[in-house]
Structure P
Amino acid sequence: MPSEKLLIQKKAQVEELAQKLKAAKSVVLTDYRGLTVEQDTNLRKALREANVEYKVMKNSIINFASKDSALEGLEKYLAGPTAIAISTTDPVGPSKILAKFAKDFEKLEIKGGMVEGNIIDVKGVEELAKTPSREELLARLIGSLQSPLYGLAAGLNALAEKQENA
């Protein structure tokens, strides 16, 4: 039987993870077995640069925390060793990075996840990874807005020059 000190420590871990899950825009669960230390280090570095928290956690802690944060449905992905990637800012970021690494390193297996409160399976994570990031979408929008303005400015410039030369 676990000691009381250990139970208090585990309850604190569950509570901390539950708070993170409540604030999360997206979560991805992975099986990391078979990755080399170098591959794992590169993965962690890429996730850290994208402001994604990535930890190896016990399935029981993730299970209790997901129930506490009203994300029931994640438990079906909690078999075998599990690492959890959590982003509180970008709903697409963890999926993009982990899908890329899963493609590069076959040992990394995506199990499932959550985006904006909705539980998604492996296919859902892969589809989400194909979605352009918020920054890409904003850049496309700005580009499409700028194009007609440049045309209008060039037309007005040509008219002004024609008036000056006449």
Structure Q
Amino acid sequence: MNLKDYIRSIQDYPKKGILFRDITTLIKNKDAFAETINQIVERSKNYDFNKIAAIESRGFVFASAVSYILKKPFIMLRKKNKLPAEVHSIDFELEYGTATIEVHKDSIEKNDSVLIIDDLIATGGTAEAAAKLIEMSDGKVAAFIFVINLFDLDGCQLLKKKGYKVENLIEFPGH
């Protein structure tokens, strides 16, 4: 199955000049969604980790299913002011603005090894912020697995240069 066939491209979303890669067409197809989860589970076997984290919100779709299959705890990395207890917080740049993500301080313990799953990597700002949150919490990043890599925006390269292990299932140009 070619997962690329299930990704819809939307021009000028969320703003002019952005070509948005929409995963809703993949997740609404039961076979494509199952294949995506199976591929992530298979790739995760290359890493030693005891927790899975995902970035709000589309990353939750994939990571929660993988967490269930692998019977690993799932940690939500959420937008600012969405978590009720004490948090670690980090601000970062997006390709189309700025944002903040947070994690509960008690989600990650010293020496936890965390696999981070997300739907897409573009410039890598959000993923790098996620890694910093894990590290602020005294955990370490086992690896990143993305469904889509926008290869010409160099996010995977940014993470690899910082010493992180990175995998993706499919690739598209970002523009």
Structure R
Amino acid sequence: MYGLACLPTHEGALGALADLKGRERDQPIAALIDSVADIIKFLVVPNALDPYVSFWPGALTVIVKAQPGGLLPPVVTAEGTVGVRKPDDRIARAVIRGCGGVLAVTSANRHGQAPCTSAEAVAAEFGPGLIVLDGGSRDGGVASTVVDASGDAPRILREGPITAADLGIGS
């Protein structure tokens, strides 16, 4: 699917992104990465993502504790955490890499609507003022598995293509 992205440290852009989607500004936006090394400076525990890197790139979002002190604005964090994913899409990773290695990304759709699966659909949905990188038609895929690894024991918040058993997480 297509995504809407901005730098995760630019509060104005993050606010505009939330407004563009029509979503609440306190609903966190995931941080997509090209390399784990690029997100470490934003994390409380530098190796918090180590147990999950073998599943990346892929449909896995891992929630870990974010560095306090405003390195990432509140719209990227939720209660001191950040959701991190390395997408399984070479175009997305090239864009992320070209923008410094970390981007705040959300699906390209109005809040509550189905995600756009073509550049034409994104342009039609959001108008001519948005720069759209045409990566061809996308099938939409399946929502990523979401693991909360910010507490004492990891727990699955949403199971997608990667199961709790794959991750070695008991129920």
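We did not get these values from a lab; they are worked out from the coordinates using the rules stated. No experiment lies behind these values; they were computed from the predicted model shown. Cβ atoms are built from the backbone, for glycine too; each structure is taken alone.
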If FRET efficiency 1/(1 + (r/R0)^6) of positions 45 and 157 (r between Cβ atoms, R0 = 25 Å, to 0.05) is calculated for P, Q, R, the one returning 0.85 is structure R
Value -8500 of helix-only ellipticity at 222 nm (-39500 (n - 2.57) for each DSSP H run of 4 or more, over all residues; to 500) was derived from the coordinates of, among P, Q, R, structure Q
